[in-house]
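Heads up, there are several structures right after this.
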Structure I
Amino acid sequence: MFRRILIALNVLMLATACALPISQNHEIYGAMEKYEIAYREIVKNDPDIETNLETMADVLKTIDRRYVDSVNPHFLVDQAIIGLREATSPDMEELDPTTRALNAMFASLDRYTGYMSPAKFTNYRERLAGRFVGLGIHIKMKDETLHVVSLLKGSGAEAAGLQDNDKITHVNGISIEGVSLGKARAALKGPSGSTVMLTILRKSHASPLQISVTRRPIEIAAVEYHVDGDIGYIRIFSFNAKTAPGVATALASFDEKLGPQLCGVVLDMRNNPGGLVSAAEAVASSFLDGGNIYAVKNRGRNMMARDADSGDRVRGAPIVVMMNKNSASSSEIVAGALQYQNRAKIFGETSYGKGLMQTLLPLDNGGGIRLTTGRFTTGGGPTFHGIGLKPDIPDSKAEGESDNQQIDRAAQSLNCSPTLTTAHVMAQ
């Protein structure tokens, strides 16, 4: 069995321009031998053993070639074997052996790297394309409690009356306190049209709320925009395949309605968790006339760099970028590029500080890896990972304050003439 895997690995490695040195090959081979012995001992009579072992070998090779830091494959296999042995845990028995092994292995690397089974990989790519089935909430785990960060427009969660900062304690009567974010997500998933009962803690209510939410197909609104007096306002909710076209539509609308009378732009990326780097690159390029957008390093070496095209779409009009502590990843790339090139000022709070690049890599089994492959810098500045981008104009939204009040303060920093009367127009 393992000889066939070694032969397949050799063919793969000889065929690629990034072939591993022989010493590294031997490390992977030795680690795979150890993994196969453990797999046969733990997983009895697996009819898919050859496919599962080949998947593990493929993943090890990919990590050794592309992960942001050098990692010993024997260490990774040791972690994978621990995952195999966790089948005694009731919630782990539902996962196939390879998923258990890869989850444990990736957990030892960083919080952003992970394996997705074929079904999860398909769902993830749909989200990047701007559509998915679900409740329509951005969530995070804090102090072992699941928090609602924000709602997607047109979602079942919005229709049911969920609110930002709600805490979800139970799903269909089952407590999710203290579970991992991944397990919480799994508990919230379900087919279109199905309902889930959430137990919610809300500051304004003394006792828990019971809210029923219907899962539905959601076309993710990446961008909203409107003209307000002589200011153009753009809200970017996430970076997916619709983001760059949405921003282009917004800027075309500003040209049509204001032309040279455009005084400034409010670029609102509060609560934006990030997404496609290519979309961030296109957005930043819209407001720059050349210069660095971002650079990426892998194992201390320059991996890639992207510069903006010439031609600032708003012709040098001042820009204020709204950020908060939940603004992360691709939103930080855009904000950092504009800030460090002195093209815009950041208004709000210090951002989240996620400066690691993930690459989406498909596997032969239909699943995929979200692998951390580099560390970002942006606009020629230092890395923002673990630090965040500091605002030029500190400002926090007060409890009970409307969204428009904070947007108004950001607009006032442009020294333009906002009216705050124009309705939002959603970009398609």
Structure II
Amino acid sequence: METGGKKKHLIVIGGGAAGIFCAVNAARMAPGLRVTVLEKTGKLLSKVKVSGGGRCNVTHACFDIDEMAGRYPRGRHYVRKAFHRWFTTDTIEWFRQRGVELKAEEDGRMFPVTDLSQTIIDCLMREVNTFGVDVRMHAEVKRVAPAGVGAAGGQGLAVSGAGFSVEMADGRMLAADFVCIACGGYPKPGMFDWIRELGHSVEEPVPSLFTFNMPGDPIVGLMGVSVPEVQVKIAGSKLMEKGPVLITHWGLSGPAVLRLSAWGARELAGLGYQFTIVVNFLPEFSEQELRDRLQELRYEWASKKLGSASPLGLPRRLWDHWLGISGVDKDLRWADLPVRDQNRLAGLLCAGTFMVNGKTTFKEEFVTAGGVRLAEVDPGSCQSRKVPGLYFAGEILDVDGITGGFNFQHAWTSGWVVAASVAGAAGGGE
């Protein structure tokens, strides 16, 4: 058994964004604190590496706490309270003080000016080295128990003078005064059992941030086509999002679809991922307004062929696709377009329906809705209300945001809040 001497000891379970941010800040705030990170894989900060296509969407340029909290389908009241302790402005300044400038893009997403996720990783790892955080790889945790609580099979895990015993998958035992669970979300309910053993309840995990599969629909032949502003609605519900959409070889993706999947995560899971979507590829028009615009084009472009150009700003391949689906001859002159075909085209462009059958998730950026029940965790400290000295950070909590940097902001916020709370309890703090 390792006891770590007389120093207070924080064990952070998970080497992702929340875990590493917690570890480096705790070590900085409380110089006398021993900090150990246990990562079950051979990689640290793996989601940071792949986020934003390898650029790392660090946070979002939103500086109003209520507005920011509204971007979390689950956990908005929890994060609103936590954001009063650490917010986007704090994240930006924290990285700036360490030589990493962030930039905001038009849609609000923030990236390092280098456009390289490695910049963020290097910054965090410099902090790990500067403050002597002990990082252990291939270190899977099997069980955490408050000191004095017996293990399964009747073998006691009590550690003299320590608050927790941490049992590793390889049989090693570690002692800690504080434990922060920051191991990310789990896709299967059974994977939370070791947390339930600590007395915590778990909201059933379901996928979030996924794309819509539409097998057999002819639109998948347009894979690679993107449209900057599209409205996507789940038929028979109030779920609707606007934003960029990307057509893939399996269906629809892009920010509008991903956000919609986040807001509808539980509802769509209940439907078995089989549902109908209504898509408006020209959301600046209602169907009647588009009919009127097409009528105008019959006069403005009277002698031109319908297939000669895309008149409404749509990608050319998409315009040609809808002409074909509408049964309109591309060589027909605008002046000769029958009203019936004109109206059918307007209906398809403004209210095209698609059957969704299945989903595809981003493997590295996989996000779950669900996790440790928030009523059991204090948002001001991220400490368990059931087990003193036990903390939670990041996606293991029942908090998830839409795409755009919101999940990383929660990781930084919860990681820092845990660090400050532990540092205060250990006699450090800012």
Structure III
Amino acid sequence: MLQRIQINVSRLNFKSCKTLVNQFSTNKSSPQFNELFMNEFNVDEQFFRNVQNQQRIMENIRAREIVDNFSELFENNLNAEQLGDRLIKLSRTLPNDFHPIWYHMNDRQHQTTIVDHIGQKRNFNFKPLKAEDILFDMKLAGFSSMTRGKLGMVGGPRSYMFVEQLAELSLALARWTMTKLINEYGFTSVITPNLIYADFVRACGFEPFGERTQVYTMEGRQNVCLAGTAEMPLASMNLGENFATENDLPKRYCALSRCYRAEAKSSGEMSGLYRVHYFDKVEMFALTQANDSDRMLNEFVEIEKSLFKELGLYFRVVDMPPNELGPAAYRKFDIEAYMNGRDFWGEISSASNCTDYQSKRLNITYQKYYLDPISEAITEVRKNYVHTVNGTACAIPRIIIAMIEQNQNEKQDYFQIPECLKPYMKNDRIKTMEIK
């Protein structure tokens, strides 16, 4: 058996790489990644036996509304020692802590906080339509509804197809966003895989199995999943890395990928663009020092705001409460655009600081050196887990919904293209497609 490896895959010698590839290629089930890279992070038993820490963990679980996932922690008459034993046993599956502003929240537990409004709401002198109705009538899209296309027979519920100018617009959004992130903000571009092992999905804070999972798994290869976001492979690409110094950070990546979501728990419309099983998305991802992740989160939000301003959208920024964070996020900001045809605020973007939740499970660390103030000699070297931050730069279908519903005209036969996208398009407006 291979010994546990705690360096980047790219630094493995040829013999180790050959052994690793052979094992991955011949195993029908997923490799035992925990044995290869994802070492069981050190559990601070004293931390979990501290009564104050126990109370904070339990409050965290209640606030996130995941008590059912940890029912054994809430049994009656558990003393501190018994609870500590159970917390230690479950330490790998416990959710991340959340930002201190949400502790002692009382009646604010489910209250989102709007921190910014950008743009101006447009008032129409006619009844605005949903984007799907407009696009179908313009012959630019097909959907799974029997009245708006035949895709229900082809791909099932929540299917869609873009045609001609709308397909061009989708590509333009992707190209423009990636170009901005690379040229103006200095991101490193990555092409990520669509398939990922379940171990990495879980390490990023997504449960790949169960009745309510959002993750698709491959029939016949139950431990292989379709990536629901580029965040999963982007987080995993530095698996086992130990950055030599803190000066090697931050690392900032961007990726355009197809994302797959089972949407098992969602209800409502089964046809359309708002909640679909697959979509293209440009994702931002960063590895930072522990004391830099809050700043990086704010930077990601500012980038998102800048992009959506340039697209001419009316939107707001929302600080999300604990019950909306999921297991991995320490703090999360959503950006919601007003969708006139639906008459509600719809999420178009999200940015999260996951602190060391993902890096502990993927064993991604950096060395921090401490110097003697007089001699400047190194007195101590500590290994710290990096922090990870993610953000959506462009979730293409929902951006298209917001663009169309905010800029529709009474005849519903065309809509203008934002100035920033015109270099990537043949025309400055999208109009009803002529049947040839």
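Just so it is clear, none of the values below were taken in a lab; they were calculated from the coordinates. Just so it is clear, the structure is predicted and the values come from calculations on it, not from any experiment.
The table below gives the values:
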| quantity | calculated |
| --- | --- |
| Of the structures I, II, III, the one that 24 was derived from, the read-out being relative contact order in percent (Cα under 8 Å, 6 or more apart) | II |
| Source structure (of I, II, III) for Cα Rg over 2.2 N^0.38 Å, for residues 113-288 alone, computed value 1.17 | I |
| Rg and Dmax of the Cα atoms in Å from the coordinates reads 23.7, 73; which among I, II, III | I |
